[in-house]
1. Given that helix-only ellipticity at 222 nm (-39500 (n - 2.57) for each DSSP H run of 4 or more, over all residues; to 500), derived from a single structure, equals -8000, which label among P, Q, R identifies that structure?
2. Taking distance in nm of label points 7 Å out along Cα→Cβ at positions 140 and 188 as the criterion, which structure among P, Q, R has the greatest value?
3. Taking FRET efficiency 1/(1 + (r/R0)^6) of positions 124 and 364 (r between Cβ atoms, R0 = 41 Å, to 0.05) as the criterion, which structure among P, Q, R has the greatest value?
4. Out of P, Q, R, choose the structure whose coordinates give P(r) over Cα pairs in 20 Å bins from 0, in percent equal to 23, 56, 20, 0 when calculated.
Structure P
Amino acid sequence: MGGMDSAATGQNYVDGRWVGGAGPVLEVRDPATGEVVARVPDSSEREVDEAVGAAGRAWRTWRWLNPSRRAGHLHATADALTAAQDRVARSITREMGKPLGEALGEVQKLAKTFHFYAEEATRISGATLSNEEDGFTSIVEKEPIGVVAAVTPWNYPVELIGWKLAAALAAGCTIVVKPSEYTPTSAIEVFRCLASAGLPAGVANLVTGGGGTGRALVAHPGIDKVAFTGSERTGAAIFKTVSGVKPLSMELGGNCPLVVTARADLDRAVAGALRRSFRNAGQICIAINRAYVHRDVYEEFVQRLAKGAAELVVGDGLREDGVDVGPVTNDGILEKCERHTADAREKGARVLTGGARCPDRRVGNFFQPTVLADCTADMLVMHEETFGPLVGVSPYDELDAAVEAANSTPAGLAAYVYSEDLTEVFALSRRLDFGSVAVNNVDAGTINAPYGGRKGSGFGYEHGREGMEGYLQMKHVRMHHGD
């Protein structure tokens with residue numbers, strides 16, 4: 001069996017072949033049990049160079065392939081992912097912990113992403129422009145940038161690969177993907193689907209490894225664009241590491257706010273807050289980290305939110321049924337949840353539910369869904385992204401104060417609003433300084449609309465036609481064809 005065999009030994013995928021690493025390996029652990037579930041190469045600079053070289057050679061032909069044929073490869077990959085969705089989903093849950101139902105949904109959305117960009121591949125268009133002088137015509141064409149380096153995180157380990165991979169291939173680019181060291185086996189499963197769908201050798205390549213592998217990839221002179229999703233700290237390091245002047249796209253941290261007005265439908269607001277605060281154990285860039293609730297409905301909101309959070313079932317999403325919240329993926333997230341809770345408690349917050357590791361779990365990275373009430377701006381939870389199953393809530397009296405608080409952090413990825421008042425809805429949607437604002441729902445992104453951040457949350461877009469445009473560059477051809 002190519003790729004990840006029955007002993008869970010992972011390999012790189014380079015130039016259409018599965019290849020083992022020549023050096024050290026990384027151990028992948030199940031966050032629910034702590035057990036080692038796979039070993040993958042910690043790829044060296046030489047192995048990265050081989051992958052970039054393969055992508056460079058493949059680009060010479062892939063860039064000229066008829067867009068309809070590129071679309072065919074993307075549709076075939078989507079079909080292969082659908083056929084393998086159970087296997088891919090289990091690999092996600094085994095290595096990062098989200099419940100199996102959520103993992104299955106992620107794979108299904110990944111397949112839809114490939115279908116979407118397959119269609120977009122056939123719609124790349126330029127323009128023909130008249131000139132102020134007779135006898136001249138300007139043609140604006142769009143061409144693929146070249147070889148892309150994609151560095152992806154662990155929280156949505158296949159979907160966030162797909163946003164980059166599908167859009168880049170649709171545009172005519174080739175790519176080298178470096179997944180998170182926490183979640184390499186699900187990436188391997190995705191590349192098994194690419195291989196089975198008959199994607200030409202070298203068009204898409206996979207190298208596993210830690211930070212050294214990532215640095216070698218983004219610094220490689222053969223890379224023409226870097227696409228990154230991850231922490232602001234790592235994004236800043238990439239800025240310093242890239243070789244030469246080349247385009248970058250970055251989706252960084254979120255620390256997203258929720259604003260609930262006095263005219264909100266509280267049933268919908270509480271349900272939305274539960275979903276977006278605790279889904280994937282809060283390990284989502286667009287998770288609700290902090291909420292600002294009008295004082296008239298504040299106490300009812302926090303009590304209902306706490307009750308709902310306390311009723312969520314925490315467990316092993318691979319081996320147990322009915323699990324709502326799985327373990328957090330690594331020790332760092334677990335420790336941050338504890339630190340944010342302790343800081344808020346010391347500064348006067350009420351811990352309405354949770355606030356500690358799950359007492360009935362002797363092993364695994366399980367943290368109770370936590371609601372902190374009466375939070376103030378100086379508390380870590382209100383200005384530092386937790387990235388875990390924890391939300392801080394604060395009351396406000398005037399809408400201006402809520403807007404100021406929501407906009408007060410460096411983050412600018414997504415914000416959420418609940419209000420049944422149209423004037424409030426338009427005022428908040430315009431004044432909140434975020435790339436996406438979801439009103440009376442908590443799904444801030446949809447595949448056919450642009451998704452990206454502002455301020456410290458990065459730049460560039462994924463999703464939509466704009467997601468593919470980021471892998472294209474324009475060329476102006478000015479023709480003189482007669483007087």
Structure Q
Amino acid sequence: MTKITVQSSKAVKPDYGGGDTPATAFVPLTVFDLISFDDYMFGVHAFHPPSPPTAALEAGLARALAEYREWAGRLHAEAATGRRGILLNDAGARLVEAAAADGATLASVMPPQPTPEVRRLHPSGGDGAGELMLVQVTRFACGSLVVGHAMHHAVGDGFAISRFLVAWGQATRGVAIDPVPVHDRTSFFAPRDPPRVEFEHRGAEFKVPREKRKDDDARRSIGGGAGSGGDEVVVRHVRFSREFISELKSRASASSGAPRPYSTAQCLAAHLWRCVTRARGLGGGGGGRRATALHLAVNGRARMSRPPVPEAYTGNLVLWAHPATTARDLLAGALGRAAELVRAAAARVDDAYFRSFIDFASSGAVEEEGLVPPLADPEAAALGADVAVYCLLRVPFYDVDFGGGRQFFYTPGYYPAEGVVYILPPSPLGDGSVEAHVSLFSRAMETFKACCFSIEHHEALQDQ
């Protein structure tokens with residue numbers, strides 16, 4: 001195993017270019033921030049040489065933090081009200097400089113499949129200093145550069161994080177930051193007067209805490225059996241070619257008779273939902289009667305319209321669609337049926353749904369009933385028969401460029417959370433392929449690999 005040696009670690013504070021330093025301010029977290037995962041999100045970005053010197057990266061980071069001040073702040077709770085928010089105090093982000101020992105090249109530490117060793121390439125979140133962003137710059141003898149990040153989810157979602165990383169690259173190259181970030185965490189999400197809660201948000205965005213529930217034993221059943229049995233969760237990297245995706249979309253549309261074709265995201269989400277369900281052994285017997293849901297992250301920047309929220313908004317703005325069926329119907333039906341379930345559920349998470357959520361989350365009912373976001377559950381990753389999909393196809397991670405050209409490789413870190421799927425941004429190879437990371441118990445992975453590249457395999461099962 002190649003050793004990664006940390007050479008320096010420092011706090012980088014915003015550089016306002018000689019202008020006045022803004023006063024310290026407190027920005028309350030929004031209802032969308034408060035339901036997000038209260039921990040760090042990780043990512044690893046790899047670049048071919050030439051690589052900029054660390055001094056240039058540090059100077060660019062300081063300039064970018066002046067535009068994205070929240071990432072240099074700290075989470076804080078007001079003593080009088082208990083409200084959580086971001087204290088804009090310019091305490092700084094953490095910059096770690098590291099190098100691979102013994103003349104190692106990047107290829108020697110970047111295996112074709114994700115492994116726990118990937119964690120060596122990004123800083124661990126939360127070292128006691130309370131930084132909301134930590135970045136690690138690792139250099140290799142071949143001249144390649146890896147930038148790993150740990151950024152707190154309470155501050156921003158994946159889209160917001162990608163925008164900051166792009167801005168960091170722009171600042172390092174000495175060009176204007178574009179688009180200009182939008183920080184307003186108040187006016188876009190004001191509840192209506194009177195409030196109109198038109199949808200049921202209990203059980204979707206909020207739930208009763210585990211200690212108040214009576215079905216703990218049932219929820220401990222993971223993967224269709226009686227628990228994990230000590231089985232290890234592993235992550236599989238898969239790449240779907242342009243031709244495979246084209247065939248997937250063609251068959252999905254043909255089998256459903258839909259008036260318009262399904263998107264790449266809809267088809268891949270439906271396909272992977274089916275593959276994971278089959279790999280878990282839920283297709284037949286008693287397992288076929290089990291309900292299975294796909295939890296699909298939906299970006300509100302593309303959905304909210306009254307008022308619209310700019311793409312450059314820097315906070316969290318994600319809710320979830322929950323298409324559901326039984327395992328038997330999911331696998332016995334055509335791919336198009338699963339794709340239609342995905343499309344219809346995602347379409348329901350529209351402006352009206354986002355506004356209804358804001359009104360409910362602001363009504364006081366959450367506090368009165370002691371409700372919590374599902375992601376606050378320490379066993380939230382135990383999805384049972386369900387699958388969670390984070391689709392990053394439109395997230396501009398591959399636009400990050402520190403001066404030596406755009407990155408050639410991106411991975412969302414190493415997330416061994418059973419049943420979680422990441423559909424990654426389109427391949428930088430320009431060949432139309434799309435990659436995904438799938439986490440499953442190791443006992444199910446061989447079955448998953450056998451069916452994930454075969455549309456015919458699923459169609460043959462329908463005829464049995």
Structure R
Amino acid sequence: MVEPAISKIDSRLNDFDASARSSALDGLIDDPGQLDSQPVIPSRTVNMHCHSFYSFNGYGCSPTALAWQGKRLGLDVMGIVDFDVLDGVDEFLDACDRVRLKGSAGIETRVFIPEFATREINSPGEPGVCYHMGIGFTTGQVPERAAGILDDLRQRSEARNRAMIERINAYLHPVTASYEEDILPLTPNNNATERHMLEAYVSAAEKTYPDDTERAQFWAKKLNIDGVDAQNGLNDIESFKNVIRSKLMKKGGVGYSQPGPDTFSTIDEVNELIIHSGALPCFAWLDGTSAGEQAIEELLALMIDKGAAAVNIIPDRNWNIGDPDTKRIKVDNLYRFVQLAADLDLPVNAGTEINKCGQRLVDDFDAPEMSPVRDAFLDGAHFIYGHTLMQRWLAMGYQSEWASQHLPARKEKNTFYTRVGYLVPAGEEGRAMLREVNKVMSPSEIIEAL
């Protein structure tokens with residue numbers, strides 16, 4: 001498959017002003033032929049893990065812009081996932097309705113898992129720490145009993161950021177960044193990430209050392225790298241940003257602080273937020289090589305016991321690998337994990353992240369390595385969309401009393417919501433179909449009605 005490029009769209013789709021984004025989308029929708037033009041990629045493709053600019057998007061895309069890009073590309077289903085916030089949920093689902101794109105929305109954060117306190121899971125170098133997700137949210141307005149947990153995620157993130165900035169400023173002086181003046185203005189709603197901080201430091205270095213040679217010398221000294229490598233890095237700044245982030249912000253860097261049991265919320269707290277909001281806890285799998293993921297049966301049993309209803313995979317980093325030995329190991333791990341997820345009745349949420357420039361907008365579903373897992377990824381996407389529809393419009397989603405009564409087992413839930421996801425189109429047409437459904441109907445009656 002030819003890798004699609006980000007389209008040149010009305011810049012207002014990425015404006016920090018929500019009304020400007022909405023107006024820009026109206027203009028595209030009203031343009032004859034825009035929504036019915038030939039999609040860029042073939043059908044039967046999904047991307048269920050797209051970060052928007054509410055955490056960080058490598059192309060600056062807002063939730064509205066992502067919905068438009070997904071429609072332009074011809075995706076069957078698209079999902080957003082932002083770090084520590086639900087700020088983009090309502091906007092994205094509304095935009096998907098307007099452009100007739102099947103959509104879902106979620107949150108990603110890091111949690112501490114006491115039972116795996118001595119084992120690295122999916123956060124390199126950080127035993128007990130786990131990237132974790134909630135998928136299938138229908139609004140960013142969570143119930144009161146969950147609001148405090150959501151606020152705590154944002155506050156913990158800001159506290160970690162400010163502490164990191166203080167350490168990096170001391171080391172990089174005279175190149176410094178102000179959290180209020182340089183970093184928060186890069187965000188639409190004051191949710192900064194390491195990537196925002198990275199952008200601020202790159203800009204600060206350019207201002208302090210406008211001469212390329214002097215700036216290369218600065219980075220070479222501070223990052224402890226060869227001067228030629230630093231100069232080459234300035235010529236390929238997007239790749240060089242990864243080097244800067246690794247040297248300053250990741251394990252071993254001056255800005256890094258080893259997390260402990262109190263650094264992040266516990267998985268039980270975050271799952272409480274997710275479940276009380278009617279969404280689904282989702283275990284984020286990396287590549288099967290860590291000590292924790294080597295004990296994947298034990299780990300998934302624990303995740304299920306704590307409420308996990310699905311798993312997440314970033315496929316590209318598990319097969320699109322140059323070294324043949326590493327590729328063989330990770331592809332085998334990928335296939336085994338997808339099979340295990342199926343055996344445990346855990347649908348798969350799969351996507352590309354798009355939280356740094358250069359990541360694929362869409363996984364290469366035509367790659368031979370993707371063939372054995374493609375159907376699992378498609379079914380997982382439609383499962384999440386089916387749950388989102390039923391919860392959003394009828395309060396009959398996966399966590400609902402209706403589902404508990406009529407679909408007591410995970411396998412039954414998976415089958416039903418996947419079928420709904422395939423049957424019900426996006427937008428007003430799908431909404432009209434759901435008006436024929438009510439809570440007194442059985443799952444088979446609903447499927448028949450649809």
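Only the coordinates and a few stated rules stand behind these numbers; no lab work does. Note that this is a predicted model, so its numbers are computed, not measured. Cβ atoms are built from the backbone, for glycine too; each structure is taken alone.
1. Q
2. P
3. When FRET efficiency 1/(1 + (r/R0)^6) of positions 124 and 364 (r between Cβ atoms, R0 = 41 Å, to 0.05) is computed for each of P, Q, R, structure R gives the biggest number.
4. Clearly, the read-out refers to Q.
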